[in-house]
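Engineer: Below you'll find a set of structures to go through.
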Structure I
Amino acid sequence: MADLVADLIPVALPQNPYEIAIAAGLLDDLGPQLRDRAGLKNRRLLVVSNPLIFKHYGDRAIASLTAAGYDVARCILPAGERYKTPRSIQKIHDAALDHRLERGSAIVAIGGGVIGDMAGFAAATWLRGIGVVQVPTSLLAMVDAAIGGKTGVNHPRGKNLIGAFHQPKRVLIDPTVLKTLPVRELRAGMAEVIKYGVIWDAALFEQLEAAPRLDRYGDIAPLLQDILRCSCQAKAEVVAQDEKEAGLRAILNYGHTIAHAVESLTGYRSVNHGEAVAIGMVAAGAIATALNLWEPSCEARQRALIEKTALPVALPPGLAIADILDSLQLDKKVKDGQVQFILPTAIGQVEIRDRVPTDVLRQILTAMQP
């Protein structure tokens with residue numbers, strides 16, 4: 001399958017540039033892709049995954065890697081955001097030591113955003129940095145988490161507070177694996193797709209609006225190649241201009257400021273990341289309207305698209321507004337004590353604001369309580 005033709009999207013960084021490859025069948029072409037396209041000549045690899053993903057795809061991936069001449073070990077971690085901790089990183093490091101990974105070796109992340117974040121951080125910190133290849137298996141990871149080099153784990157009091165920038169050698173996206181993705185996770189990934197429409201790509205937003213439904217795989221499948229290509233292109237363009245979030249890249253956090261507070265306060269159990277981002281985008285849209293930054297009609301269009309994807313538009317029950325406001329102060333994007341918000345000004349455009357009046361924020365959050 002080495003002749004497989006993929007859509008290739010460059011992430012044109014000044015240092016460590018790489019490609020995102022999108023094609024059905026890439027999972028079975030994994031070995032040749034790493035050997036011939038990613039330049040990984042060292043034979044030792046460590047595959048990091050979770051039990052469910054490995055059950056579906058682990059044997060196929062390892063068969064392809066082994067056939068290409070690699071010596072492959074595995075590290076299988078529990079599934080779920082609550083396991084994205086330093087303890088899990090130690091397990092990856094232990095497996096790296098047991099398998100004698102060298103500086104020319106690499107870690108291959110096969111899974112969703114949690115696995116990708118942890119595998120990337122482990123690679124960044126093992127032997128002061130070895131290669132990582134991202135093979136995302138969730139829509140959310142395909143369009144967001146696997147691209148851009150953000151890696152890390154959660155602190156008990158805040159999400160992604162421990163981490164590093166570590167770009168992958170290559171990102172390999174096989175859309176066919178989404179057939180086994182639970183519908184709730186598919187919808188969660190659509191939250192990030194909607195985000196790209198709001199912050200960067202008005203045409204993508206309009207394409208999503210034109211779809212009759214967006215809450216099931218069968219509805220999304222005809223749009224999937226466009227969704228993946230447009231979303232990955234948007235992220236690649238932003239990351240290429242601002243690799244380490246000195247300015248522009250912060251717009252990728254649209255909806256994430258309140259989302260991270262919601263995830264943290266619910267213990268990463270009852271609300272998944274995409275659902276939290278949807279809630280955060282609803283809040284950010286309402287804030288932008290309250291501050292006269294965009295038209296109420298645009299806010300309504302965003303809300304309608306989120307609802308069409310069967311994502312939540314209200315806060316989870318039982319969250320105190322005071323606790324959310326306190327949690328926002330622990331966000332890693334706080335600067336000089338000011339919480340940074342990404343707020344839309346039009347479909348396809350946003351701006352960065354660090355002075356949102358607390359009374360406006362409190363009013364919006366109160367209105368979003370169930």
Structure II
Amino acid sequence: MQSIQVALAANPYEILIGSGNLERLGEKCRALSLGNKIMVVSNPTVFGYYGERAIAALTAAQFEVFYCELPDGERYKTLDSISKIYDAALEHGLERSSTMVALGGGVIGDMTGFAAATWLRGINVVQVPTTLLAMVDSSIGGKTGVNHPEGKNLIGAFHQPRLVLTDPDVLVTLPAREFRAGMAEVIKYAIIGDNELFDRLERANGLKQSQVDSELLATILTRSASAKADVVSKDEHELIGLRATLNYGHTIGHAIESVTKYRVVNHGEGVALGMVAAGQLAVQLGLWTEQAAQRQDGVISKADLSIELPPAIDLVEIIKTLKSDKKVKAGKGVFILPTRIGATRTVGYEVSNITNDLVSDPLIKQVLTAMLPIPTT
């Protein structure tokens with residue numbers, strides 16, 4: 001079993017990666033003194049596969065276990081769903097010492113974390129990610145929240161988990177599209193700070209789910225989780241700018257998700273498109289080379305992720321949505337842009353004016369226009 005430490009001063013915790021970890025959920029939670037009541041939050045699909053095993057492991061460790069089921073999908077990542085968690089917490093008498101266990105992907109993890117952060121002003125949460133994306137990214141770091149109709153993750157809180165328990169075996173039931181979504185985050189880690197990981201991905205015969213063997217998967221999980229843990233340990237609340245590098249590809253990616261109402265493009269697909277766009281912004285600003293951008297896009301394509309925008313998407317709406325991004329301050333935003341494979345820098349986004357050394361609306365529109373699919377006749 002691989003143990004990765006998230007070395008926070010106030011709330012340190014472990015990321016445990018290992019085959020069969022789902023059956024160890026109860027013993028690992030018991031070792032953390034998490035109180036007696038645990039509520040598992042999941043969706044019908046994931047619970048159908050793994051819910052009974054998770055509950056059995058917790059029950060065997062002498063916990064009093066309850067269950068809350070939420071609808072499946074990003075479009076349900078709302079305050080209405082959070083209210084359902086609150087209702088279940090009230091019904092089952094969850095106390096300050098109680099724990100919520102997030103059994104699912106990024107949507108379940110984000111919502112359960114936010115509910116735990118706000119129920120009784122904060123109770124324990126344990127993340128048990130069941131998607132590749134959640135394993136390498138969203139379950140780690142304590143960012144929790146829900147979407148607003150005008151933007152993604154505009155409502156949220158920092159609330160660190162007590163434990164992240166990853167069992168790679170559960171990926172056997174993960175749909176191919178969700179595996180691709182996770183690979184987008186893996187590629188992100190390679191671009192922002194791990195050129196060795198990028199080289200490994202580039203050398204791979206393929207990055208589709210059926211082509212990733214156990215050795216490569218182990219490398220992906222450990223290097224990505226270690227990178228996230230390192231950044232979070234140094235900049236838990238994005239106070240020094242280091243954690244902002246994790247947003248590479250996310251600024252435009254979130255806007256694409258929002259504009260398509262979370263029904264056309266999922267999070268990983270949006271991040272992949274955001275990385276393609278960010279790469280071209282960097283090329284246009286002279287920060288990195290066209291060759292580097294093509295290498296990035298080649299690895300994205302190898303993972304079976306699209307580098308073209310959905311047809312007929314509204315570019316004006318994408319730019320409009322960028323202006324409501326949660327990182328915009330005093331009318332100014334930021335982009336994380338690559339300078340070489342393994343390094344990035346922060347570049348200003350002047351929302352209202354055009355400055356040559358900043359990302360601007362006309363430049364964004366130019367880059368996005370080039371990403372539209374060529375019409376067929």
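Only the coordinates and a few stated rules stand behind these numbers; no lab work does. Note that the structure is predicted; figures quoted are calculated from it, not measured. Cβ atoms are built from the backbone, for glycine too; each structure is taken alone.
Engineer: One of I, II was used to calculate Rg and Dmax of the Cα atoms in Å, for residues 128-263 alone, giving 15.0, 49; which?
Structural biologist: I
Engineer: Which structure, out of I, II, was distance in nm of label points 7 Å out along Cα→Cβ at positions 48 and 144 calculated from, if the result is 2.0?
Structural biologist: Only one of I, II returns 2.0 for distance in nm of label points 7 Å out along Cα→Cβ at positions 48 and 144, namely I.
Engineer: Volume of the Cα convex hull per residue in Å³ computed as 132: which structure among I, II?
Structural biologist: Traced to structure II.
Engineer: Rank structures I, II by distance in nm of label points 7 Å out along Cα→Cβ at positions 32 and 160 and report only the one at the top, that is, the highest.
Structural biologist: Ranking I, II on distance in nm of label points 7 Å out along Cα→Cβ at positions 32 and 160, first place is I.
Engineer: If you work out distance in nm of label points 7 Å out along Cα→Cβ at positions 56 and 320 for I, II, which one comes out largest?
Structural biologist: II
Engineer: Looking at FRET efficiency 1/(1 + (r/R0)^6) of positions 104 and 256 (r between Cβ atoms, R0 = 41 Å, to 0.05), point out which structure of I, II has the largest value.
Structural biologist: II
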